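Below are structures written as structure tokens.
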Structure I
Amino acid sequence: MLVVAANPFELKFVPQTTERVRFVLTCGGEGPRLVRRAMERMEGPFDAIVSTGMCGALDPSLQVADVFVAESVNGGVPCRLPATSSQYRQGRLLSVDRIVGTVAERQSLYASGYAAVEMEAAAVEACARELGSKFYCIRAVSDTASEEFAVDLNAARDTEGRIRVGCILWQAVFRPAAAFPQLLQLKRNSDMATRTLGAFLATCDF
């Protein structure tokens with residue numbers, strides 16, 4: 001199975017093998033262009049492809065480190081669901097090439113029927129379809145529906161979509177009381193979510 005994420009830290013706790021599955025891991029960066037480029041470098045065939053990593057909650061009941069399994073991406077063809085004894089949440093996933101960082105936009109997207117949001121799954125699903133591979137999307141929540149980012153993360157992305165840490169820190173300098181504690185909390189949330197995600201994938205059969 002090919003497991004695709006944006007960043008290496010999202011794959012840190014994903015096992016390379018289990019009793020049932022051998023995982024091949026790859027990442028390319030944030031957004032659809034970079035992740036598609038990373039997939040094009042991989043040599044298949046693959047029985048299945050999993051889009052994984054972090055996601056933002058739109059559903060107010062989703063909490064940090066909840067595992068979220070997409071039933072569909074952008075309202076398209078239903079995704080496959082893994083066989084597992086572990087608990088998870090499921091729902092419709094929105095995949096867009098931007099970071100949804102305001103409560104107002106999260107509420108609007110939730111009202112339109114989506115439970116979580118991220119940036120790469122639509123591109124991974126399209127590649128899986130082209131290759132004739134089964135597709136799964138398994139994410140972990142890094143930020144809740146009530147969170148509003150103190151910095152403009154979209155403004156920190158380059159022309160390819162990569163998030164430039166230096167640009168985030170430069171913005172944070174002008175709002176230190178709000179931005180730095182939030183960035184540290186997001187790092188802690190992401191660490192917790194990646195651990196949960198790796199443990200969950202280890203229990204899955206596909």
Structure II
Amino acid sequence: MKQDGVKYDAVIFDLLTALLDSWTLWNDVAGSPENGLKWRRRYLEITYGCGAYRPYETLVREAARDVGLSERLGDELERRWQELAPWPEAPAILAKIPAPLAVATNCSVRLGRQAADRVGVPFTVVETAESVGFYKPRPEVYRAVLAKLGTASERTLFVAGSASDVPGAKSVGMPVYWHNRIGLPPRDDTRPDYLEPSLDALGRLFPLV
């Protein structure tokens with residue numbers, strides 16, 4: 001990763017993949033990594049395809065059904081939501097960033113706030129698909145967070161976890177750090193400004209506090 005001295009006025013994070021290890025929870029609820037992956041992939045297909053908000057919990061259940069699993073897995077995932085854990089380096093890295101931190105996440109207001117609390121650091125803004133009325137990668141979600149932060153898109157770093165957040169955030173003018181923890185393929189030809197397998201390099205973009 002290049003050290004170019006760029007500084008940002010704020011950082012917006014994808015929550016459920018960039019900051020939290022939601023993959024492990026989905027796999028455990030599904031009974032295996034294979035079932036968890038096909039369930040999660042189908043959920044992402046539905047989410048990115050619907051655009052306008054439909055209840056997150058409904059999409060999770062539909063995705064389970066579509067891949068031959070029980071819709072009750074959605075209820076179990078919600079019951080175990082508090083088991084979501086941040087990636088090991090996340091709390092310490094975020095605590096060292098001397099800029100406002102925000103979240104843009106594809107879930108309900110209730111689950112989004114619960115998940116944000118699991119990270120263990122304060123956020124200036126927690127925006128969800130439900131609160132905006134659209135799912136990422138629709139531009140309305142990113143713009144809603146930028147408006148609440150009051151920062152310019154080109155001075156606001158977006159930390160993506162999923163592939164679709166890369167073109168989504170870039171489409172509104174934000175530079176993107178893709179925390180591609182599990183080696184996801186890119187969604188299209190859009191490339192992030194930074195591509196990393198962890199959040200460790202994020203701390204080097206900001207002076208130490």
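Here, each number is a calculation from the coordinates, and none is a lab measurement. Being a predicted model, the structure only gives us computed values, none of them experimental. Cβ atoms are built from the backbone, for glycine too; each structure is taken alone.
The table below gives the values:
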item: Top of I, II by distance in nm of label points 7 Å out along Cα→Cβ at positions 64 and 152, largest first; result: II
item: Structure from which 27, 19, 10 was derived, semi-axes √(5λ) of the Cα gyration tensor in Å, for residues 48-159 alone, options I, II; result: II
item: For 30 (relative contact order in percent (Cα under 8 Å, 6 or more apart), calculated) the corresponding structure among I, II; result: I
item: Structure responsible for 4.9, with distance in nm of label points 7 Å out along Cα→Cβ at positions 72 and 176 calculated and labels I, II on offer; result: I
item: FRET efficiency 1/(1 + (r/R0)^6) of positions 112 and 184 (r between Cβ atoms, R0 = 30 Å, to 0.05) derived as 0.40 - corresponding label from I, II; result: I
